[in-house]
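All of the numbers you see were taken from the coordinates with simple rules; none came from a lab. The structure presented is a predicted model; accordingly, all values stated were derived computationally and were not measured. Cβ atoms are built from the backbone, for glycine too; each structure is taken alone.
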Structure P
Amino acid sequence: MTIFDWKTFWVSPLWDYFDKIGIAAALIAMLFSILIWLNQRRKERQDNALLDICLYCPETDQSISLPAQIRRKNLSRAEIQGLLGILPLKQNRNGRYFLSALNSPAFFDLLERVQIDSQLNELVIECKAEELDQFIIDVS
C-alpha cells in the first residue's frame, strides 16, 4: 500500500474540471441554439410579410393599387410583371402593357431596397400619365 494515491491526486480533480467545462459548454450551446432559433423566426416573419404594390403618377397625383399583395420573399421583377398583367387594359394590346420604369436601374435599386428593408411595406412604381392611362381604374 502506497501513501500516494494517484487516482485521488490526478483523476478525480481532472474529471471535476471536465464536468464543469462540459456543463458550461452545454449552456453556451443551448444559448446559441435559442438565439439562432429566434433569429430564424424573425427572418421568416420578415420574409412572409405581405407587400402592397402601387403604380403612381406624380404628374396627375393618381395611383393604382394592385388587387393582390405579394410576399417579400417572392418579390421579383417577374412576379411584379405577372401581377401587373392581371390589371385590365383599356385597349386590347394582346394583353401587354408597357411601363418604362420596369426597365430602369432605379427600379432594380428600389426592388432590392424593398426586399431587404423590413420597414418598407409598399413598392411604389412611378410611371407617366399615358402609362397609367392604359389601365382601367376601378374607383369603387
Structure Q
Amino acid sequence: MNPPAVVLYRSLILASVIAGLVGSFLDLAFPQLVPESLATAFEALPPPSVAAIISVSMLVLVTFGGAIAATIGLYLFQLWARPLALWMTVLGLLFHPLFDVSLQSGWAQLLLDVSSLLWGAVLAMSYTSSIRERFLPPPSVRENT
C-alpha cells in the first residue's frame, strides 16, 4: 500500500491532467459558453502569419511530447522527470504571447487555472516534500559517485 503522500501526489497529477483536458475542450463541446458576439468578433481578427503558425506548431509539438513524458515520469518517480517537467512548464509559458489573442469561457479558464495550480503543487511536492526522496538515485548509485 502506498503512503498517503504518494496517493495525494499522484491524485494531484491526475486531477491536473483531467482539469487541463476538460478545460481545453470545454468550449469546443459547449460553444454556447462563449457569447456569440464575442465569438464573431474573435473570428473577424486577421489570421496569424505563416511564420507564427510554424513557430507555434513546433513549440506545441516539442512541449506536448515533453509534457506527456514528464507527467508519466513524475507519476512513476523517474529521476529525469522533475527537471523535464520544470523545463516543459517554462517552455509552455511561451505559448501565451505566441498565441496572441485567445478566447475562452470563464468555465474553461477556471479549469485551466485549476490545472495550473495543481501542476504547481505537484512540482513543489516533487522537490520539497517527502516525495522528493523517491526521485533520488538508489543508494548504491549515490555511494559510487
Distance in nm of label points 7 Å out along Cα→Cβ at positions 96 and 120 was computed and gave 2.9; which structure, P, Q, did it come from? P
With mean count of other Cβ atoms within 10 Å over residues 16-23 derived as 17.5, matching label from P, Q: Q
If percent of Cα pairs over 21 Å apart is computed and equals 60, the structure in P, Q: P
Match the computed value -24000 of helix-only ellipticity at 222 nm (-39500 (n - 2.57) for each DSSP H run of 4 or more, over all residues; to 500) to one of the structures P, Q, and report its label. Q
Note: relative contact order in percent (Cα under 8 Å, 6 or more apart) at 43, derived from one of structures P, Q, originates from structure Q
